[in-house]
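> Listed below are the structures to be examined.
Where a number appears in this text, it was derived from the coordinates with a stated rule and is not lab data. It should be emphasised that the depicted structure is a prediction, and the values quoted were computed from it without experimental measurement. Cβ atoms are built from the backbone, for glycine too; each structure is taken alone.
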Structure 1
Amino acid sequence: MGETAAEAAAQARRDRVFLVVVDDSAERRVALRYAALRAKKSGGRVALLRVIEPAGQVEWAGVGAMLAEERRQEAERLLSAMATEVSEITGGLPILLIREGDPRDELLALLEEDPRISILVLAAATGGSGPGPLISALAGRYAAKLAVPMTIVPGDLSEEELERVT
């Protein structure tokens with residue numbers, strides 16, 4: 001039997017995935033909480049992306065492999081801690097993604113490859129130097145390459161403000 005309109009709408013909400021790029025900025029926590037609150041209130045999920053630097057030229061291959069493994073383990077620890085916070089808010093487990101390369105390029109490739117992702121959530125830098133390099137690139141030169149809508153959250157929103165706007 002075919003789906004009713006209500007069933008189709010409910011499925012679309014469940015399939016909504018809010019992607020947060022986990023970088024080293026102070027604002028990442030605001031983006032994470034915004035995405036988790038939106039997912040909770042809309043019945044969606046959160047995906048967390050951590051992009052690690054590729055292994056550079058190292059004189060000994062073993063050292064390069066060890067450094068790459070350390071970066072990966074560090075990324076896994078960070079995502080695990082953030083996944084706990086997402087789970088506490090949403091009641092569900094987030095999708096954890098680790099990629100290696102340039103953050104902008106890997107983000108754009110992921111958005112092109114993964115049809116589950118519906119919304120990109122980024123938090124703007126709070127200093128006076130602009131919104132941050134990733135937002136600047138995605139809102140400017142690379143805007144046409146975005147495969148999903150992008151939500152830019154002010155990086156200095158308080159917990160109360162986050163609750164109000166989600």
Structure 2
Amino acid sequence: MAGRFRTQAEGAVATAAAVIVYTLLGRLHPSAVALVNAFSIAVVVIAFRRGEVAGALVGTACGLIQDSFTAGVFGLSGLTKTLLGFTTGYVARKIHLASFARLFVFLFLVGLLEWLAWVGFYLLIFGERVYARNGLLFFQPLATAAAGSLLIVVWRRIDRRRAS
């Protein structure tokens with residue numbers, strides 16, 4: 001029971017942190033929101049730490065919250081973040097991602113898949129091109145993978161220090 005509470009608490013804290021980071025980035029520089037996807041970082045960190053079910057649930061919550069910040073279709077980010085969380089949690093349990101380089105490449109690939117799914121659904125629903133914010137949107141998987149990898153590595157070190 002304590003493990004499930006810890007998973008729920010980590011998911012809630014990660015989601016709240018993503019809202020705060022998203023809001024602060026939007027206030028500091030609106031284009032920064034297109035470069036770093038704080039909600040995707042929260043989803044991959046929880047999915048990596050707690051597995052595919054927790055990743056999918058946090059992905060749904062983060063995606064719907066992100067949708068509420070935008071004027072697009074409600075549920076589009078919810079769907080893609082759910083897929084991101086499940087895929088990250090499932091695959092991360094199957095392969096060894098101990099090194100920073102492997103973790104970065106893995107998070108870049110799942111972030112790129114999420115981004116491509118979002119763009120594909122956007123094109124399917126609206127039938128128009130995606131506004132790329134002067135090209136910053138194309139770098140989102142790269143920046144998100146770098147920030148997510150760094151956060152996971154730091155979290156691992158904190159866990160190791162607590163254990164010793």
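> Figure out for me which of the structures 1, 2 the number -27500 belongs to, where helix-only ellipticity at 222 nm (-39500 (n - 2.57) for each DSSP H run of 4 or more, over all residues; to 500) was derived from the coordinates. Intermediate results must be reported in sequence, preceding the final value.
Numbers: 1: -15500; 2: -27500.
For helix-only ellipticity at 222 nm (-39500 (n - 2.57) for each DSSP H run of 4 or more, over all residues; to 500), the value -27500 is produced by structure 2.
> Let me ask something else about it. Compare distance in nm of label points 7 Å out along Cα→Cβ at positions 19 and 51 across structures 1, 2 and report the one with the greatest value.
2
> Using the calculated result 2.7 for distance in nm of label points 7 Å out along Cα→Cβ at positions 35 and 83, pick out the matching structure from 1, 2.
2
> Supply the structure label, taken from 1, 2, corresponding to relative contact order in percent (Cα under 8 Å, 6 or more apart) with the calculated value 23.
Comparing all candidates, it corresponds to 2.
> Taking distance in nm of label points 7 Å out along Cα→Cβ at positions 43 and 147 from the coordinates of each of 1, 2, which one would give 2.5?
1
> Consider the structures 1, 2: one of them gives 2.8 for distance in nm of label points 7 Å out along Cα→Cβ at positions 107 and 123 as calculated from the coordinates. Say which.
The structure behind it is 2.
> Of structures 1, 2, which gives 12.3 when mean projected area of the Cα convex hull in nm² is computed from the coordinates?
Working: 1: 12.3; 2: 9.8.
Among 1, 2, the structure yielding 12.3 for mean projected area of the Cα convex hull in nm² is 1.
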